[in-house]
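What follows is a set of structures to go through.
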Structure P
Amino acid sequence: MSSGRDPAPAIDEGPTEKCGVVGLSLSERDAALPAYYALYALQHRGQESAGIVTHDGFQQHQHIAMGLVGDAFDEGDIEGLAGPTGIGHVRYPTAGSIDESNAQPFTVSFKGGSLALSHNGNLVNAGEIRDELGDIGHAFTSDGDTEVIAHDLARNLLEADLVRAVKRTMDRIHGSYALTIMHGDTVLGLRDPEGNRPLVIGELEDGYILASESAAIDTLGGSVVRDVNPGELVVLDENGDGFDAYQLVERDRHAHCFFEYVYFARPDSVIDDTLVYEVRRDLGRKLWEESGVDTDVVMPVPDSGRAFASGYAEAAEGVEFAEGLMKNRYVGRTFIMPTQEARERAVRLKLNPIRSTVEGRTVTIIDDSIVRGTTSRQLVSLVREAGAEEVHVRIGAPPITAPCYMGINMATREELIAAEQDADDIAEIIDADSLAYLSNEAVAEAIGTDRSNLCMGCVTGEYPYDIDDEGTDREVNRPVIGDGGL
């Protein structure tokens, strides 16, 4: 959805994930420091703000600040967050403006106690619910959809017990969400009925953790228990001894975001029982099978293209895999250049060709996606200037032709190069000798699920939820499990 203001353009044209969430319930230590380390492991999911809220059994403590995790916290901040339960958040905005009012976790104090909420995803009916709550006296302090969830849940907690309240809120909110919630000193995890955003349960030596990705659990020396099921509520025991699970909503099919596997998630994470790294290698193999071209060398665009290129080269049998672009790791996603000319020139600050890999040779460049095409054109130009005789581009995903409404900061249709151009046209625009994408079917096969269980709205223009002026690939899903006493 709208970001609230137009951010200055960055040289990295790729989509950006909205958020990473974490929740902990421990028995022998404060939750703040483990939450801090877990957020570090999820830093790739959001670099705009970071926050942790804890509860010591009597009161809530919080520290939320703009910037990267390492900049947002110092030792004193962590020491001030007392209590064995807590939730955390890293943010990149797709709904709500870019300021501290929308940084998370979002906290609410009400007659029923304290409530804190961390959200990864995007609601498609937040405006409607905001208006309804406003009409009955709720005052909002931000323009983000997370506050909408918090207010609705707080209202329901005044009228029902915890599980019933969550179920009522689930019945009202539509869209993608993986939530960690803290009501008093009780930590909850909730995943939307479509399973669009990931959420996993882990066990530590002295408690349990909920996190967007398993890499956060690994960082803390824990073990993965399982993924939170789509439509499931998980309630961690307050003493860190275990958890209870409630399947509140079920669907006949789901809408897992395929881009988690292609781009967003860390390659060492396991999502829905599938190792992301192996999916990307298999996507590379399938890319060779569908559109392989014989060249002297296969090279990735660092870092996200590396696993694809490895699988592609392995399937090609005999084609050399080599690094042909060196990344400046001190130029991050948020590096800003004010003009188009400056942004194109700034690509050289981020990536520099390794001449010995490409000079006098035919080259295949492997990347995860093309969004606007600007970076791709500059990469091809860099490789040609370094002496490549031919430059072919292969993409480990289908062409992105439509915006995302499920929590990814994607470009508009007018900005998407594939919205109106086919592969041959785009190859000419970026000055490549050839360009090919991966098919939708190959993506589903590599992930290991039926195509109907994937959200590919940014590829097909059809979404799992009814969105104004957009298509849907299914009847508008509503809960198929009734209140059942809830």
Structure Q
Amino acid sequence: MAAQSKIKAGELIEPGDGDAVELAKRHLVQPWPYAGSVGNEARALIGEGDGIYITDGSGKRLIDGPAGMWCINVGHRREELAKVMYDQAMALSYNTPWYTMNAPSAELARRIADAAPGDLSHTFFTTGGSSAVETALRFMQFYNNVRGRPEKKLILSRGGAYHGSTYLSASLNGRPRDRDWMDGADELVVKLSSPDPFRRPKGMGVAAFTDFLVDQFRDTVARVGADRIGAFVGEPVQASGGVIVPPDGYLKRIREICRENDILYVSDEVVTGFGRLGHVFASGDMFGIEPDMITFAKGVTSGYFPLGGVIISERLLEELRRSNHPDALFGHGLTYTSHPIGCAVALKNLDLLEEGVLAHTREIAPYFQARLKTLEELPLVGEVRGMGMMACVECVADRESKDPLQLDKDVGKRIDAHCHELGLLVRPLINMCVMSPPLIISREQVDDMVAILREGISRTMDDLRKEGAWRG
């Protein structure tokens, strides 16, 4: 007979309650688990959030370095967002999107159209980033079917990419270990090189590396056939791949090749959208491109409610309306498409962004990047890179070889553990530490964050030396 929990129905679990750990191990399946611990795992318990800070299960206050998961853009415990959630739930908690609609979704779609580049004017709302990318890809397939091009379905993606966890979106992923044990629609995806200047071939300059990437893209289109390629999907900055900022001009040149070959350009702004780079959308304002579709999620509600979406070019919709198949059905939808509470929260979140958070982000981002850059003084650090309010500290065995494999593969977790003790939550990625704090962070708080990270890396260097894993 299963052991009974001490927690009664409806009772709030306090942050430090050890019973939550017991319940998690007994009943909760965590995301991205290893087979050896699946269904028997408890992770760091977080109890509260306030501004840029969170409190763990033991009561320790931590700077929320990853902003949840790139998403708590306006900070924790914003009463404005909590009130909107309550008010909208009391007015209308849900409506079926199959044959009804709600006012918040229509207003949010208009606001998004006003902020989007080019002729991106219509939004299909989803529940998050994975479903947003999945929707964009399914729309591409529908679009080409209606236009009489059923063979034009291949998708171009890149090494280092992360586009989601649904079957089709996950098939685009190009990060190490993401697909080692998972199936995917490999027959639909063609992978290209990551636009990572730090990992460019030895002796090759950045300009030559950019030419190499563009030539590879053009050669791939010629080899595979433009008549078979439906879309290119790319993050303006590869986020979970290690904050890979592409070389100048690269995205514009890729966009032009797509336009020349009637390949839909899908800009995945699940991370970069809604303030992370200081603008509602980065594609136009930061990179000078007008995609055919933009996917978004995370920052659209600052993580307060699950919401995502894909913004679609007016041109594509007009082509469908003019087609010879007016009865062709885009058979795609979600129970929570255009959720009224999510859209109401997003509207208020957009107000907060436009009323000062975006301007603050643009003002503080150079300071954030400059202070983190000082960590390159540490011999374990190969590069600090970033843009806006997203950055990555990449650790290497030595700067000459840039080899991360000679280090303990969990060096990022080691740094995170030390930083946790010191008051900072880090997002560890194998040999990297990703930093993307809430956009409301102050200069003094940036200083605190960098000081803790410096000490955490220094302690990790001492550990590795003592273990003989690194000479440094």
Structure R
Amino acid sequence: MEAAVFEQTHPPTGKIQYKDSTYEIVSKVAYLIGVPFRIFENEHESPQMAVYQKLAQDKNARIIRNLCIVRTDIERNFKKINDKMRMDLKSIISLPEYVSASAINELTADGINFIKKSSTMLSGHIVEINRIISDRINNCKHLFPLWLDWQYVRDLFIMPNGLSEKDTKDAAVVYYESLSFYPYQMYINWIPQDEGNILYNDKKFVTLLYQWHNDEFTEYSKVSDAGSYVKGNIYDYIADSEQVVVVVDCENSDPYKLSATLRRLNREYLDKIKTIILFDDVHTASAWSILEKFTSIPVEHITIERIKQNKSLVDIRLTARACQEHYENKIDSFIIVSSDSDYWGLISSLPRARFLVMIEREKCGPDMKAALTDSGIFYCYLDDFYSGDSEELKMNALFREMRIYMEQAVKLNVNAMLDDALRVTRITMPYSERKQFYDKYIKTLQLVINEAGDVSLAIKVK
């Protein structure tokens, strides 16, 4: 694993200063590698107490944490512990001044014992800890999002050649010589160098993690959130409004980014939004149809058919409905979600209405942004909000479409299949025998997926 010096870039704004980052990933890594509880208690440190409390209830996470604590304690105090074991015939359990007694007790309570009778040397204990960590670390994979390369995270916990007593000693030498570079002085598998606090925030940690693997992380919206300036302007806008309606051009917006944006705003202000009106073309993302499940705001979903296949009517219908809301329902404030410059006509035609515009950075041209700025209309980027909150919507949208596909593609009745097989083979089965056959072979049918993605059913025969 190679570490490298690098320049962080994020077009088009240039160098990243790790601003407005989230702390979810670093908090989970900090918990698992055994960062002390007092660090989570300190509000000035990055690891978050809420994450600690959540993971402490997860047995798999708790086991990895305590194994890492014990391993670090041994590495940090190797000579002192080894001398006590050799000269005073002490057991590692009887040395709480060097090895965390609470970590060992919790491991015992969770059914984990790394002390083997055959391990008479201290390095043998490390080998056993390494083996258990290697066997169990994948049980913590579910704690991390799909977009984060799990193998990169996993590598942090795997001591190189950690099942060899000689190589564990080499790892201990590297650790001890560079102790101050390790995060909160806890052991991880990396090439130690002065990177400052690598668990400073998610943006810094994930960027470094990928660099250590000669890779580049670019999806910064997954590890950052809009700053206080952006959110403050949105809150001020809503607070100064009588009634707010959100109108969404689904053709020119991303349902996942909008969902993430709404979920990162304070509920107190969201309650002032009367409704979200989605103006949806038949050809846009199907996720719009389930957006309401992921927001507390009422959603009206208007699907607009095309008269001509090459001409959408979304912009006309959105404009007409916004005028209706303003004049008939006395809506004074609108949040327009679209990167289309066509809506400047709507904004300029309702001089007494107030507008805030949410756009996507790559979809909105400079002319539209200049016009909004010159008119004193605040706009913000959906891209700047933490997109990790949209993962649930993405998964639900995927599952929904996959179920529809499977219902259309797979129409198999296993009872009819068995009836046909019995008829063709001219086998007669009494009811009891047929039921046993059904339970043993039909209910245990397995899906087999080949490398090309083709699916077939296989009968499990022991």
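The figures follow:
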item: Structures P, Q, R, by mean count of other Cβ atoms within 10 Å over residues 84-91: label with the highest value; result: P
item: Computed 10, 28, 23, 17, 14, 7, 1 for P(r) over Cα pairs in 10 Å bins from 0, in percent, for residues 172-299 alone - originating structure among P, Q, R; result: R
item: Per distance in nm of label points 7 Å out along Cα→Cβ at positions 236 and 436, the highest-valued of structures P, Q, R; result: R
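Each value in this text was obtained by applying a stated rule to the coordinates, not by laboratory testing. Predicted model, so just to flag it, every value in this text is computed and none were measured. Cβ atoms are built from the backbone, for glycine too; each structure is taken alone.
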